[in-house]
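**Student:** Dropping the structures in below, format is structure tokens.
Computed from the coordinates by the stated procedures, all read-outs in this text should not be read as laboratory data. Just so we're clear, the structure is a prediction, and the values are computed from it rather than from any experiment. Cβ atoms are built from the backbone, for glycine too; each structure is taken alone.
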Structure I
Amino acid sequence: MRFSHDPALRAEFPQLAVATLILDGVTATPDVTDTAAPFLQRAVARLLDRSESELPEIGGWRRAYSQMGLKPTQYRCASEALLRRFKKDGELPSIHPLVDLCNAVSVAYAIPIAVFDLARVSGDLVVMHATGTETYLTFGGATETPDPGEVIFRDDAGNAHARRWVNRQSALSAIRPDTASVLIVSEAMHDTGDVDVDALRSDLADALARHW
């Protein structure tokens, strides 16, 4: 499977910074609590004297959403949504050890991280503008059709594995108890995005290696 961003999309958003990881041998058994804790503490420290909307990483995505013609407060990037929930509840919901760890790193860096079950991706995966013919599976089991021009993660079978870029992932390739191989994608739009996604990838790779 080849993962890429459509050149036309790259031209529209030259500030985009991307880092990826492939992880094989995933299991649902590790306890990642101690590994996730320092990342959650980092998020707490960053939110002590400011709101999540004031973080440069969130600001970058808000500007990108405005450029796409979307209201940034209606469609929030995944890391902003996580930070809002974390600030309100003081914790993040436990979903799967791998997802829990990625979510902790995401709030520490305020950068969206997507995790896809590779067994459920057909062919290549491209971040691109939708044609309006793709299908998206919600977590409630409904099927949606992304709007033409909407930025999606599209595979060769026409499945949209995420809608509105980093707003909502699809249930189709969500991590399950039997997930074995995954693609992890982090994307940033702020000024120091290149440096920050590289640091994120390094920290996340080290954290993952402790458990898988």
Structure II
Amino acid sequence: MTHNPDAYYRRAEVSNSDLTELKNILHPRAQFGDKEAAFRFGNLVDAIITEPELVNYYRLTVDDVAYTEDEFFQAREMHKALRMEARRDPFLAKVLALAETQCCMVNHGQEFEYGGFPFRLDTRCKWDWWLRAYHFGGDLKTTFASSQAEFLDAVDFFDWDRSRAWYMDIAKSNKDFIYAISKKNFHIFKLFINRGDALYTRGREKYEELAFQYWCFNLY
């Protein structure tokens, strides 16, 4: 496990974020909203829920990054909504009680195949939640979705399915999950993934193409 985000992002192995950057270069598309602001706020919510030791409620900072009172208020309300959901959801309650958070995982020489062509990459990921005893984990998301249908659209649009397949294959886990908190109405959305199901298969197909392109671009 690592609590130093800079150390993780300086690592040389390929991450899902690296694949996203490559996709944005190869297949640029219109961005909706302020991407950097959304990422910044997501980091605040992640820290409050999974790395509370990094949060300074008096200075309104996370790792010396300053936030506004309104941002902190919204993030805390979202955390409260997740805790309330855990009272009704035994699985979520177990995740919040037992999971390791921000757990870094590396796979050197991971084997891939695309179009019948085998290749290898050193890969990495960092789990929001990792259930070591059960050998699977999951992801925490913030979303502008206000309904389950909008949430499922976001899973495809933002390639969260690709992310989950990527993580599952690095860990060689057979299950995965996403819990997402709505920024609009504080509703909690959840999605469970099993190896071989439609969501996993779609995500794996997405990452295999990008991983092959990444490998090709780094041959020389």
Structure III
Amino acid sequence: MPIHFQYADTMRSEFPELATRTLDIESLHPEADASDAIAHFHAVAANRLSASSEGEFPEIQAWRRAFTKMGLKPTQYRCASEALLRRFRKEGDLPRLHPLVDLCNAVSLAYAVPIAVFDAARIGGGLEVRPATGAEIYETFSGAVENPEPGEIIFADRSGRAHARRWTNRQSGYSAVNRKTTATFIVAEALHPTAAQDLANLVAELKAALLPSWPACKVAVA
């Protein structure tokens, strides 16, 4: 069943430039080989980074402005795509985690856009991007449990679990994709001036890259 996804009204009013695309993907498995597509997107990112650092990209600058607006230091709390680009620029590669996550990370590098990938089975009744109350439960990748700060922007489900902290800064280990994952929910978000068209292109390229590696998968785009 598709994941219901929405933003709190305050998010739309504070960030009217926000553009979003989501994908529901079913019939996945961890043995897929997406290496050719990953290499392609890595090459796109490397070519772009050869001309300027990620901090100069309009996509990243837009997220830095948003983090500043949220009261965060943008070079202390980086959006997911900036963190990936920074690591890729320094190391020339990214660690391999799961073929779908690796592919989405590669697309995130190429487009400089944060892409969150959730195990759909671990989301309790839809997702909303909203200010935290402070009572939500957030589980780190190490298994530690935290409570977001009141007012912090989170991805929250209806069970009161936070699946990401500081908007696009830290995803929860609880809903991370693993070898048992068969269905995922993907969210790509952008704030820069050409965000809507860039996200449309991103989704088209991601969908085209998915099918050769998972020919039986079902993809729904919203």
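**Student:** When distance in nm of label points 7 Å out along Cα→Cβ at positions 48 and 80 is computed for each of I, II, III, which one produces 2.5?
**Tutor:** Working through the options, I get structure I.
**Student:** For distance in nm of label points 7 Å out along Cα→Cβ at positions 64 and 88, the calculated result is 4.2, so let me know which of I, II, III that is. Write out the running numbers ahead of the final one.
**Tutor:** On the way: I: 2.3; II: 4.2; III: 1.8.
Source structure: II.
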